[in-house]
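Quick heads-up: structures coming right below.
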Structure I
Amino acid sequence: MSLDGAAAGRKAIILFYNSFFGSYPDWASFPCSSEYRFTNNRELLGNADAVVFHLPQWNEIGTVPKRRGQIWVAWSMESRGHTPVRNDPAIMRFFDVQMTFERSADVWCSYLPKREEWEAAVSKPIPLKTGTAEAVMFQSAPSDLSGRNAYAAEFMKYMSVNSFGNFLRNKHLSVEDRGFSTKMDVVSKYKFSISFENTIENDYVTEKFFQPLLCGSVPIYMGAPNIDEFSPGDHCYIDVRKFSGPKALAAYLTDLARDEAEYSRYFEWRRKPLRPSFLRLLEDGETEAFCRLGQLVAQRIRRDGPA
């Protein structure tokens, strides 16, 4: 089957060439699953209209034949620092579409929760802070291009932190670990949440920032220099860049934890409309990313026609 069929209206074939850390996206759950043919069957490589390569695990780019007119997609939710292939022009020249966390990507893939999650979260009261420390941390991965590991270790010398992840663990869950829901419930009980990204890059804003905001804790953030562009409202997080170091940050947080009126200001954003710029981000990410990829592939096929 050739691009003639795609141009005539058949379902575009989108092939996932390699896995996403051992598994493939659940395309059966995509709202557009009936509009495009998603597959991981490499036997369809020659017929695929688009081929998606998960770059963090890709090391055989030169061995895959690219059919003329075929659209190759560079897919990565990891930072450039952890995906060095993205900085190699000799490799990236093979790709026609960028599908990443960067706002400039052809298809933007974000860690941003959906609008209904934000609306549900802000409608609820702030949970009581019953944690046995002022701050909480969930970090298991040792990866560190941001300097977060040393910063966290130094910070914990000056302020009490309950760390539940594998990194600097000093606390264990007292309930059954049900994954996301358990983490959110635990974080909600702490005034502050250590939200340190593994890399400092523009637009690289992960769940570490969004989850505390949703469940009613204040993120202590280290990461994307343009983090304010991803904030749902004013004065909703604490930026480590504003402090000379971990000791100064701990001193500020200690005082803030004792001042309920000042601390409550970090939740005033929840009683106001979400920022218009934030609403635009939610709108841009509302449609499943791979459905947006399908739309892009179909548009290019209609535009360019058979190769």
Structure II
Amino acid sequence: MLPEFLAGHGVSPETIFKSVGVGSLSDVAEGAVVSRSQVFAALHASSRSVGLPQLGLHLGDRADPTKLGSPGWALVAGRTLLDCLREHARLIPRLEGDSELSLAIVDGVAVWTHAMKPPWGEGVYLLYEGAAAFMCRTIRTLIGDGWRPLRLSFPHPCYGRASVYEEFFGAPVVFGSGQRAEIRFDAEALARTVSSGASLLDFDEGGLPEARPSDAGVLAAVETMVESHLGHGGIGLPEVAKILGMPGRSLQRRLKAQGATFEGVLDRHRRTRAQAMVRAGQSNLTTIAMALGYSDSSHFVRAFRRWTGRTPSSYARGF
């Protein structure tokens, strides 16, 4: 869904995905494990590239519940809306271990709550807003177009115009409220029979992907991010660890399990890119150094001599 949206707005989906460590769109299509932090980073980068603060609303409104596997099928396969929401809340942690959904009834008002455990990424607000748009659209589909929420609240500030959100949801929207997102609606709707036509026999609770990327997957993500960011100033260990949602020490430990280090991966990609740039006739050493993430040209020249035994100018003359 996100790739199609980006392509429709003239933004390369491959560029966005590689910047957060996803090798290719085919990896995603084939069920590659992507961490929640990578999702946050991809959404944030996409929102900036498209120039649309309300990106989450657009994506959530287009999401297909059945593409979520068991939790999605459960959301549309109950007899009543109450059945659907309860079963969805029960199963979603198996797909998103850091998310918690709950349903409560307070004075005749149903309160659907969505909370995500820290650490949060820069794009967490887009996921909260997308999830709310998805739930409101799905509930409306299940019990009729006349359904409307009474109020929504989000834990983050408003990054666009509040009126856009209120028009989209057809209800007041509060920002910067608490630690979780809420959708409030008339509890009477919970007893309504749903009209999705789905069956609980259509899905299997098993078969959900492993939520934790393998060590090999972590190494592949690091390789992809380093390569993607070289030429644009590079990327460091703290930024990579943040995108992958783990402490720097944990990242180094998981790379070590694959016989690698972050410094080794970075050095290897820098060498390959530097040699290609010099062979292509780029002679401004400061420009090359900055593109590869060095603080100045002298650091780059020393690294180049270590790699090749020659200075960049001497190396260039050999071609």
Structure III
Amino acid sequence: MQALRNFFRAPWSSDERLDDKTVVITGANAGIGKETAIDLAKRGAKVIMACRDMEKAQAAVKEIGERSGSQNVTCMKLDLGDTKSIREFAEAINSGEPKVNILINNAGVMACPFGKTADGFEMQIGINHIGHFLLTHLLIDLIKRSAPARIVNVSSMAHSWSSIDLEDINSEKSYDKKKAYSQSKLANILFTRSLATRLEGTGVTTYSLHPGVVQTDLYRHLPGPQLAVVRLVTPFTKSSVQGAQTSIYCAVEPSLEKESGGYYRDCAPANCSAAGKDDKLAQELWELTCRMLAITWE
């Protein structure tokens, strides 16, 4: 019932401007990432789309420019499944941009068949969590210098379907694509929580969110029966525009300026699972991710 009330209630809106602000959005060539880019470009931000498929990205730049009326939208190559690509992207941003005021870690894969990234990580934990963890790590000094700044991590209500297997985070002993997706989305929330603690006093705040059940091609890997259910409920799901609203809210809402580390849905604070509030698990995941990436990030 609450979900229905949220679905039919008046949409959140804000006249907040982002003139002279720079925004980086991963996976901004489609879905809620593209709608987020359009909205923030309309607010006057310089929008840098970080995308794997440059052909689709170039087409999206044209569309976003036309729909937003902004000429300050660009795209850059970023493959979150390859740490070499992540490092090259971050180096280009750090050397070419004087500031990054908002980083939106939006890109993701869902319930895909078992596969590995270029560095040998299971695909869902590798792209959804580890790739964004490294990207944020490499940009964090620039983001701190740009404060006040925000880091927004797109998670999912699916985070509550499972926990994190620290002993088999790459799902090599057994693979359940639903559990692997859930694990990666829980990792987004724990990463946000850990970041908030480490960034306290820097002027950089962090947020994780559930965008809602959105009409998206993310569901393409679901098995037939589950895909049929998704199609059945499609009339009651959110469009990409609606699904982008909580990302936009976390990126621009002035009242969140002093808030950090929380979880949001439907443009409001929300409760995550008990595992999502587990600071011990968050610390263990942070340390494990650093070891997997061979980086030091205290």
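Just so you know, all these numbers are worked out from the coordinates, no wet-lab data involved. Please read these numbers as outputs of a predicted model, since none were measured by experiment. Cβ atoms are built from the backbone, for glycine too; each structure is taken alone.
A few comments on the model shown:
- Ranked by distance in nm of label points 7 Å out along Cα→Cβ at positions 14 and 270, structures I, II, III are led by I, which has the greatest value.
- Read-out helix-only ellipticity at 222 nm (-39500 (n - 2.57) for each DSSP H run of 4 or more, over all residues; to 500), computed value -7500, structure in I, II, III: I
- With Cα Rg over 2.2 N^0.38 Å, for residues 182-253 alone derived as 1.40, matching label from I, II, III: III
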